[in-house]
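Dropping the structures in below, format is structure tokens.
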Structure P
Amino acid sequence: MFAKLGLKALHLLDAERAHRLALKALAAGLAGRDDGPDPASLATTVFGRRFANPVGIAAGFDKHCEALAATLRLGPGFTEIGGVTPLPQFGNPKPRLFRLTEDRAVINRFGFNSQGHAVVAARLGKARATGVTGIVGVNLAINKDSPDPADDYARGIATFGADADFVAINVSSPNTAGLRNLQAQAALAGLLERATAARAAFDPEQAPILLVKVAPDLDADAIAAIADVALSFRERGLGGLVISNTTIARPPGLKSPNANEAGGLSGRPLFQPSTAVLMQFARRIDGRLPLIGVGGVASGADAYAKIKAGASLVQLYSALVYDGPMAIGRIKRELAALLERDGVASVADAVGRDLN
């Protein structure tokens, strides 16, 4: 993944092993940095927090918070660690991560492999104590055998709330049986009752932003139901939605021999369907909650399309697999150039421009 190791060399290795080596290289300072000032047009305020730019790194990149400071030095406006489960768990059997090189895509079926709340929270707390100040979120997951998923999420909020700027409740991974059922209207409302109560235990000035991450594989009725539940919790502490997770669909035209592997598909083939779902949510939400757009972002044009479809912020991950860490700086420059081309003074002014 990273230039000094060589993308081509890493791509000769098993995908999960290559990712582990890339994270170690990043933590060791071998991946370069892009921590200079961003164009003024990219600065934006979302959730009451000031972001130097709207381009973030999605959950799954640094699951266990092993390279936080180095990740932030790559220049993202924010990053999201995890998913993190309350108790450690191995996840699904290996192999469970596959490159679809011909399609610039990735399939994973990790199943929430996690070192658990205690280990990851200790790393995040240490990073904060030693001066890591960037905007950091935590993706909250559940243990595979959890008898009470809502309690898993509430425990995550209590554990990470002091050090995380935001926490994202992941009810949309396709790799844990039954998880996506939590997106159903009644189930989601019950879950958010517990989650907002856990957030309310913090001082209002210190409480983390509470987000929910949803799937791209939703029909219009499900989108409307989720949006309406989210809006009903807006005054009780829900800050926004992350749209979207990986897809279980396999769009026509995939060329890679790995295309039929089970798991969630991300990368270029996810861009169009995830952006379409984002736009549907944006129309239903109508500016009343911020949205984060995820799925297939690999260029400034991709980021701009998500923003114009209603996203206040965007996230990427698969692009780093194929373009390396300098992709973040390139995407920011391209986005700033597109804003200038269109006479848009700030990224916030572009949010939702394609909804009319």
Structure Q
Amino acid sequence: MLDSGTVNMRPEDVAVLLGREARSPDMRPARDFVRGQTVLVTGAGGSIGSELCREVVAMGCGKLVALEHSDHALIDLQESLGAVRTPVIDVLCDVRDPQRLSAAFERTRPDVVIHAAALKHVHMGERHPGESVLTNLVGVRNAVEAASKAGVGHFLLISSDKAAAPGSVMGASKRLAELYLRSVGAESKMRTLSVRFGNVFGSKGSVAPLFARQIANGGPITITHPEMRRYFMTVQEAVQLILLVLARGGDESATYLLDMGEPVKIVDIARRMIARANAMTAVEITGLREGEKLDEELYDAFEEIEPAAIAGVLRIRPTSEDFAITAQDITELERVVRAKSDDIVRHRVFALLDRRLEQGVSEVG
């Protein structure tokens, strides 16, 4: 049922461990949208990226461009795709390299770009804030500019619930990327979308494979706080809803939120996994790590949510005129990252995010 690597979640696993059934949406609109299109996925070897690649190939995309900075991850992706009729172009490239990224986009001429490349671990982002900025924000700018030059019609950013009322550099970098995309969309012919959601259950680096390894090793299971709660989705749920946003999200550039149900206590997942493994494993509390919250928010005081035309998806609207994050802002922050200390980088990230204060908007949560 649960191995020590990436955990393949069966429906009964999700129902028991998360307390709800996994969704199975009608994917016909997504298939109609993807069919015949050249789709480029950045971060193609990651948990979300690789599932996106498998889904769009299964839906009949005209060509898949799998862009990834890890050669090992690209090889794993190729093996997971198997023998397919769809042409698959692998591109070994880092989104931090604007010249090589632009060349790859010009060579492959994608119709749709799904930007999944990211550094996602909050505590690592706190220890290495410059790395979060370079991948999660500078990388987005590089990909957007490359896409615009290559005539891409649709650009979708995979965001995070940690972008709401961000308390970490990782979350702040994601929120800034959302704001940048929104400003690009207001001036570009390219449709720009952001999709915000929580933790991917069973993915590499998430609690399920960690707990599975700890149980297999005889314990203990380690959690940071007994009251910590998180929103979870399976990777297939998230990817299917992302593709439906592309298909049915309308022509306007916007930010969307996936409905993840109720947040789940991490300690409850640990105890359920112990019970299902018939193990005698202790649970050990280790304490919150840098930048972590007990609870994540889905939207904050600067936003409101409204229904979208897609079951399981909400649309996020700013409650006031949002300030723009420009490519120049990101370039200036990049200079700070490459020249200054981590403390200065962290300060500049939040100073840029808090710039709305100078425009008479209430304080960031």
message: Comparing mean count of other Cβ atoms within 10 Å over residues 262-269 across P, Q, which structure shows the greatest value?
response: P
query: So Kirkwood radius over Cα pairs in Å, for residues 254-341 alone, computed for just one structure, reads 13.8; which one of P, Q is that?
result: P
message: I have 0.15 for FRET efficiency 1/(1 + (r/R0)^6) of positions 30 and 86 (r between Cβ atoms, R0 = 25 Å, to 0.05), calculated from one of the structures P, Q. Which structure is it?
response: P
message: As an exercise: helix-only ellipticity at 222 nm (-39500 (n - 2.57) for each DSSP H run of 4 or more, over all residues; to 500), calculated from one structure in P, Q, equals -10500. Which structure is it?
response: P
- request: Match the computed value 12.5 of Kirkwood radius over Cα pairs in Å, for residues 190-229 alone to one of the structures P, Q, and report its label.
  value: Q
task: Can you spot which of P, Q the value 50, 47, 47 was calculated from, given it is Cα extents along the principal axes in Å?
output: P
Comparison of P, Q by mean count of other Cβ atoms within 10 Å over residues 46-53 - largest value held by: Q
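Figure out for me which of the structures P, Q the number 1.5 belongs to, where distance in nm of label points 7 Å out along Cα→Cβ at positions 182 and 222 was derived from the coordinates.
This value belongs to structure P.
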message: Matching task: 8.2 is the computed value of mean projected area of the Cα convex hull in nm², for residues 22-117 alone. Pick the structure from P, Q.
response: P
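Every number here is computed from the coordinates shown, using simple stated rules; none is lab data. Worth saying up front: this structure is predicted, and the values here are computed from it rather than measured. Cβ atoms are built from the backbone, for glycine too; each structure is taken alone.
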